[in-house]
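See the structures that follow.
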Structure P
Amino acid sequence: MELVQTVTSDRMRLDGAWQLARGEATNAAILLHGVGGNFYSSGLLSHLSNSLHQLGWSVLRANTRGHDLVSLAQIGGRFRWEGAAFETVSRCVRDIAAWLEFLRDRGVGWPVVVGHSLGALKAVYAAAHDPSATPRAIVALSPPRLSYSAFMEGPERESFSETINRAQQAVRQGRATELLTVKTPFPLLISAGSYLDKYGPDENYNIERFAASVRCPVLYVYGEIELATGGTPFANIVPSLRNLPHQGPPPEFATVPGADHFYASRYCEVSSVVTAWMTSRVKDRT
């Protein structure tokens with residue numbers, strides 16, 4: 001395994017770990033972490049990485065600029081706060097495009113992107129908005145629905161509305177980087193500006209608004225428990241995504257029995273689903 005770096009179009013350095021397949025590399029995958037994660041700490045992505053490598057895939061476990069809760073990013077020799085607490089999610093397009101270019105420079109070819117949670121949402125968002133950030137295929141593990149209107153109509157509406165108001169007030173007063181402790185949709189320390197970016201009225205990252213624009217093959221995977229008890233971000237999300245007017249190949253869907261959002265104790269099951277789909281859809285690197 002090799003520790004590697006890439007630099008985005010806006011000059012942000014990102015780190016990752018590259019594991020080249022034994023023998024001649026024919027297929028490659030990029031694995032993206034979720035909120036506050038990173039390339040080295042996810043048990044789920046580690047298990048997926050090992051499973052794919054054993055099947056002859058080269059694997060890149062990659063940071064996005066939203067790695068860790070808070071990180072100090074290096075941008076053209078200067079530093080600024082980034083991480084989950086400060087990120088603007090739409091900039092993930094630059095991150096994914098940079099990693100795709102990194103692999104092209106290594107002669108690897110056209111990889112599959114596998115993302116979990118917000119990493120899955122980023123993979124779909126990037127492919128929907130920029131051809132340079134479109135991979136060969138996407139495996140989206142539990143991408144949530146980040147919908148202001150859905151939260152305002154859901155059981156969390158009082159807590160959500162109060163938090164939105166706090167964030168809006170902070171931004172109006174020029175305190176967009178002020179950190180808020182929030183409870184909805186889950187406990188998190190996040191800046192006012194980033195909270196509005198992710199969950200505000202503009203619905204920038206409501207997956208139902210852009211998933212249909214993806215033109216590469218997509219497999220959506222969810223946990224059985226997550227769909228039943230995951231609340232607003234996952235309520236009826238499978239039929240909603242399935243019924244969109246997709247511009248590319250119709251997406252495929254899989255549910256992992258007994259799995260929650262993190263696939264705890266179900267790593268083997270989700271790895272089997274993912275590797276079977278990837279090996280059946282991606283025959284070679286051409």
Structure Q
Amino acid sequence: MDNILELQQISKTFPKSHFTLDKLSFSLPYGAILGFVGENGAGKTTTIGCILNTVKKDSGTIKLFGKEMLDSDTDIRNKIGVVYDGENFPGFWTAKQLSQVMEGIYAQWDKALFQKYLEDFRLPITQKIKDYSRGMTMKLATAVALSHHPQLLILDEATSGLDPIMRDEMLDVFLEFMQEESHSILLSSHITSDLEKVTDYITFIHNGKLIMTVSKNDLVYNYAVMRCKESQFIALDPCDIIAYRKRDFQIDVLVSNGKEAQRKYKNIVIDHVSVDEIMLLLVKGEHV
């Protein structure tokens with residue numbers, strides 16, 4: 001069993017908003033971090049809802065740890081830690097009360113580990129959660145997610161709204177979690193610099209559709225952007241073009257092999273490309 005999470009042809013339609021998650025397929029191997037990328041409204045949170053059974057999918061198959069999860073599968077839920085963007089817990093609770101509640105929910109709730117995270121994150125145990133800052137609430141949610149010894153972390157914009165120093169602290173915590181080979185993380189984020197630091201693979205979606213899944217190393221070392229004049233663009237082999245976008249007197253062309261493109265098109269400027277620019281070209285660009 002190579003994958004901790006597998007989605008095959010997942011579809012979900014919301015008639016009122018006219019949004020459709022359209023036959024989405026991707027997988028997350030054991031021991032890997034998958035970045036889940038798309039603009040606001042692309043379908044990231046809907047996909048996570050389908051994975052967790054909080055949103056009922058219309059069709060397709062989702063397997064966690066090799067099996068489909070039913071509402072009654074508490075053993076699978078015990079293996080998953082989740083951090084949502086926004087409010088994760090009632091604001092009138094304290095961290096101490098939260099621990100008591102979680103002890104009744106999770107079979108492997110580790111009160112001592114939770115206390116350690118509270119100390120490491122400098123979170124007051126008796127202060128009401130509604131009085132926490134944004135950063136403190138995200139740290140608390142992360143502490144809860146990790147304190148029942150999950151194998152899979154699902155993080156929906158867990159670093160959104162945090163300052164760069166605090167984001168680095170959280171990324172270090174996630175990388176520490178990944179020291180176990182049986183652990184994996186699905187990290188949904190629009191902060192692409194975070195994804196560049198920690199992910200092994202990145203899945204891009206747009207308007208509910210999968211654009212592509214690619215390894216981060218492939219993106220960093222192979223993908224590139226060709227800065228073409230119109231006459232140069234016309235002469236390109238269409239098979240080399242993933243996406244392109246016209247900008248004033250220049251056309252930016254995304255290619256999957258920058259070194260090969262450099263050999264093939266000697267007079268065209270070719271640059272390394274960030275995840276941000278890749279997403280921009282895939283979402284805003286045109287396709288051959």
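Overview of results
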| item | result |
| --- | --- |
| Structure from which 0.15 was derived, FRET efficiency 1/(1 + (r/R0)^6) of positions 154 and 250 (r between Cβ atoms, R0 = 30 Å, to 0.05), options P, Q | Q |
| When mean count of other Cβ atoms within 10 Å over residues 26-33 is computed for each of P, Q, the largest belongs to | P |
| Mean count of other Cβ atoms within 10 Å over residues 170-177 - highest-scoring structure of P, Q | Q |
| Cα Rg over 2.2 N^0.38 Å - highest-scoring structure of P, Q | Q |
| Percent of Cα pairs over 15 Å apart, for residues 50-121 alone - structure with the largest value, from P, Q | Q |
| Answer label among P, Q for the case where distance in nm of label points 7 Å out along Cα→Cβ at positions 210 and 234, calculated from the coordinates, equals 2.3 | P |
| Label whose coordinates, when relative contact order in percent (Cα under 8 Å, 6 or more apart) is calculated, return 16 (choices P, Q) | P |
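Values in this text are rule-based calculations from the coordinates and carry no lab data. These numbers come from a predicted model, not from an experiment. Cβ atoms are built from the backbone, for glycine too; each structure is taken alone.
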